[in-house]
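Asks: Down below are the structures I want you to see.
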Structure 1
Amino acid sequence: MTGGSTAGRAVSVAGVGAYLPEKVVGLDFFFDGPLPDDPMLHSPLVGPPPLRHHVAPDQRASDMIHRAATPLLNRLGIAATDIDILLTNVLVPDELFTGCGAETAALLGCAPEWTIDLHNTGCASFAYMMRLAGALISTGQARTALLANVQNAGGQVFSQSEVRLLPHARTPGDGCGVAVLTADDRSPLLGTAVRNTPSAAADLRVAAEGRKYWEPGTGQVDVRFDPARTQQTLDLGNRVVPEVVRELCEDIDVKVNDIDVFITNQPNRTFLRNWRDALGIPPERHVDTYDNLGNLYGAGLPVTLDHALRGGRVRPGDLVVVAGFAHAGDFAAAAAFRWQAGA
């Protein structure tokens with residue numbers, strides 16, 4: 001399904017920002033002894049990242065958003081009180097009953113009319129939040145949106161004494177990415193596309209030894225893909241991101257070859273290679289932060305976009321496409337904007 005902000009009031013990507021926790025973790029953290037002599041640890045396609053950041057045990061998602069958003073708002077000259085949309089996606093919520101939206105707004109000093117805590121759409125939530133904010137701004141219901149993605153499972157779930165020894169615990173990193181969307185045409189949002197595959201939702205589950213994750217027990221809570229559905233998950237993940245990107249490009253009347261900067265979530269090197277190969281996008285246009293930051297889940301899109309902007313990878317007039325898929329493939333999304341089109 002495609003859509004976006006091409007009708008009504010123009011919507012612009014004013015800027016992005018990021019926060020990375022201070023603690024940097026190497027591969028030795030995931031072993032009780034010396035690193036094993038295993039060539040898979042250093043495989044260019046399937047090996048884990050050499051480095052990643054981990055949140056401190058007592059750091060809250062709202063604090064991470066505050067640390068990412070405050071410098072961005074100052075840089076853009078936007079007062080926190082001007083934010084009338086606050087959208088958040090947090091992988092591991094700090095509270096069972098409440099999201100972090102109100103707590104974040106209190107830290108920032110704002111009281112948005114629209115405060116929405118999304119707990120679905122996962123690694124593709126940034127593009128989905130662009131779609132939601134774009135719809136509200138383009139129809140005149142708001143003027144300034146703050147989007148915030150927090151990945152905080154690395155230093156919590158995947159750092160537990162038993163879970164950290166499992167191979168899949170080596171991939172995640174922690175961080176927060178934010179973006180501000182505004183009602184103008186400086187860096188216009190051109191459109192978005194989404195894809196829902198609800199049948200894949202059950203292929204990723206919390207593993208808690210037969211109990212609910214919040215019930216007491218002796219085992220440690222983990223998050224795992226269904227091993228019986230591994231090939232289906234890989235096939236869907238490889239296919240759905242190129243499909244949703246092509247759908248978006250067709251809808252906004254551009255060719256895939258016109259994409260100047262391609263930003264995706266960062267699940268592993270194999271997905272990154274397969275996506276750009278399927279689309280015919282050369283590696284120099286596809287920004288990769290996996291080796292230094294790991295899989296940042298939902299924060300991967302805005303953090304990698306911030307990395308590209310700070311590194312001079314995005315020039316005025318560039319067509320930027322962000323895309324990703326969530327969980328075991330139950331959701332995918334893409335969004336396109338023209339960076340500083342009027343510069």
Structure 2
Amino acid sequence: MKYNLKEVARLSGVSASTVSKIIHNYNDVGEETKQKVLSIMDEMGYTNKIIASKTKKSKKFKNIAVIFAGNYDVGLNHVFFSDVVNSFKFQIESLGYDMIFFPYSSNANDYIARCKSYKTEGCLIIGGNQKDTVTELLNHSDIPCVGIDISLTGERSSFIMTDNKKIAIMAVEHFYLKGYKEIGFIGSHHKSEISDLREQHIIEALNYFGLNVNHQWFLHGNDFTEASGYQAMLELIKQPTIPQSIFAAADSLAIGAMKAAIENELRVPFDIAIIGCDDIEAAKFSNPPLTTIRQDKEKIGKLAALFLNDLIHELAVPVQIFVEPELIVRSSC
């Protein structure tokens with residue numbers, strides 16, 4: 001190598017293998033460490049050499065950038081997005097593309113610069129835990145983009161998500177058919193586009209079925225984790241009255257909420273019924289097994305790859321694609 005990995009590692013206070021992982025866009029290096037090493041590489045002039053070296057080696061390949069939007073990287077630790085990205089990867093590589101994972105940046109111009117440096121043909125943008133303004137410049141650029149769980153409206157951008165209105169109708173209808181008419185909601189904070197959409201559509205579905213909307217039963221965590229669902233349920237239990245049932249905006253929130261309910265001697269589904277959303281692998285092994293609304297992760301990933309390829313080759317015009325959800329009935333409701 002013309003650049004000295006050991007010298008970068010020494011100045012950064014990390015191992016040479018960590019530097020190598022950062023150069024090759026591995027996702028198991030902490031964001032703080034990654035930014036520190038990249039900063040030192042920039043100062044030493046190594047970044048441009050690496051980009052040139054990678055571009056030369058991969059002349060045969062076409063690059064697709066993968067960006068996790070939001071103020072932190074969702075990364076492949078999120079079970080739903082991990083499955084979607086795996087499906088996308090399988091399809092996009094079969095079309096002759098390589099994937100490059102871009103770390104999060106608070107500077108909107110960074111994404112454009114990286115796309116130009118790596119000669120990317122297009123971008124897959126995955127919605128994070130917060131509505132993101134940083135990717136807006138990319139969204140409205142001349143680079144073809146497809147978003148997953150993030151609304152993109154640029155002239156060369158499209159987005160794909162599960163039909164959240166149908167998710168809400170399915171959940172409320174199932175509660176209603178089971179005899180539950182008092183329904184609450186647990187979501188992420190109000191900076192999350194997907195959480196807000198699901199909450200909005202749950203309220204619409206409750207109105208559609210003529211059911212009361214009690215906003216005291218609508219709780220929000222800090223994110224989509226089990227810990228947030230757990231804390232939200234604890235807050236709900238403190239209310240003077242609690243609903244007969246809860247729709248959680250993600251399975252992880254639902255699983256955390258069930259744990260808190262059971263620890264506080266509430267029987268699921270007898271004292272409180274719970275429905276989640278996603279159908280992650282853990283849902284079938286929770287106690288009790290979680291009733292949920294399945295998102296077709298494989299179809300979403302495949303559609304994103306095929307449509308991005310069509311946008312790149314100008315075989316399609318930008319559209320919004322909504323994928324059908326499916327009710328999966330288990331024991332929690």
Structure 3
Amino acid sequence: MTTIRDIASVAGVNPSTVSKALRGSSDINPETAENIRNIAAGLGYNMEKLRKATPDTKTIGVVFPELGSQYYCGIFDSFRFSMKKEGYRVITMLTDFDSVEEQESSIRYLTACRVSGILYLTESIFHPERIKPLFEKSPAKAVMITMMSGIDFCDVISVNHSLGVRIAINHLYKLGHRRIAFIGEENTVIRQIAFHESMSEFGIALEPRNIIVNKSRFEECGYLAMKELLEQPPEERPTACFAAYDDIAYGAIKALDEAGLTVPEDMSIIGVDNKKISHYMHVPLSSIDTPVEEVGSAAAKFLLRRIKGDNSPLQTILFSPKLCLRSSTAPVAVSVEE
């Protein structure tokens with residue numbers, strides 16, 4: 001029978017370090033703990049016994065890219081509220097859109113903290129086999145919010161971002177717009193790809209000068225991008241603009257205001273996320289409403305069910321956004337389009 005001393009000898013560490021690693025103590029480096037667990041499993045140590053002995057910590061780990069935008073913050077707040085009602089506290093790891101390695105490190109850390117469950121939201125696209133071992137070796141239950149396919153180790157929640165973009169472009173197309181700009185930033189790649197696909201679907205020509213992707217974010221991103229678009233001759237400018245999220249749209253509208261132009265008479269603007277403040281802007285913003293509260297609530301429901309021992313088949317659910325019309329979009333002015 002493999003003992004802790006056997007594992008310590010192979011790992012080159014003290015028995016006390018092995019004990020901490022196997023108990024999920026946060027006193028040691030997560031990578032070291034993971035390595036010790038792998039050695040223990042390789043030596044035939046009874047990991048299943050260890051898993052069953054792991055107490056319910058009433059703590060949930062969350063791995064998110066950030067909490068600065070409405071999309072992430074809305075999901076997080078809804079999830080945390082649902083978990084709090086059930087008596088759970090939440091540990092949050094923010095990866096700042098860093099590499100997959102950083103995300104993996106966050107998962108290892110939460111596992112070492114002996115959390116009962118992990119909610120993992122990632123915008124990265126990579127092969128699921130890369131992170132599958134992390135969850136299979138962890139006693140924590142997991143739910144992912146992702147657009148990746150082929151995940152067979154936990155429940156998955158997806159938001160149909162592509163449909164949301166298509167709804168927005170369809171709306172602008174029906175209003176007569178054919179010169180449509182895209183404003184985004186480095187972390188809105190999924191929506192940018194969907195924009196290209198939707199424009200192609202509707203037979204609308206893509207002009208590279210009307211695709212603006214900034215290193216800046218939020219209102220500054222929209223403000224600077226619209227300034228760039230307005231450098232074009234008036235007769236060549238876009239008649240409509242799709243902003244990758246509402247904050248970008250706010251900055252774009254400010255740039256139009258400073259140029260003496262009006263929304264939607266001179267240019268229609270539509271955003272994504274349907275922030276509450278969009279209704280109260282001096283030009284209320286049309287936006288794609290992403291059901292963030294429902295997503296967060298569903299994630300909590302999935303995770304709680306698994307923590308309580310539900311071993312039913314894994315599920316994947318897809319949430320669809322909808323169009324919220326306000327005053328910032330209108331039919332293209334004939335004089336402008338001509």
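Asks: Kindly point out which one of 1, 2, 3 the value 0.5 was derived from, the read-out being distance in nm of label points 7 Å out along Cα→Cβ at positions 185 and 217.
Replies: Among 1, 2, 3, the structure yielding 0.5 for distance in nm of label points 7 Å out along Cα→Cβ at positions 185 and 217 is 3.
Asks: So FRET efficiency 1/(1 + (r/R0)^6) of positions 121 and 177 (r between Cβ atoms, R0 = 30 Å, to 0.05), computed for just one structure, reads 0.35; which one of 1, 2, 3 is that?
Replies: On the way: 1: 1.00; 2: 0.05; 3: 0.35.
Of the options listed, only 3 reproduces it.
Where a number appears in this text, it was derived from the coordinates with a stated rule and is not lab data. Quantities reported herein were computed from a predicted structural model and do not represent experimental measurements. Cβ atoms are built from the backbone, for glycine too; each structure is taken alone.
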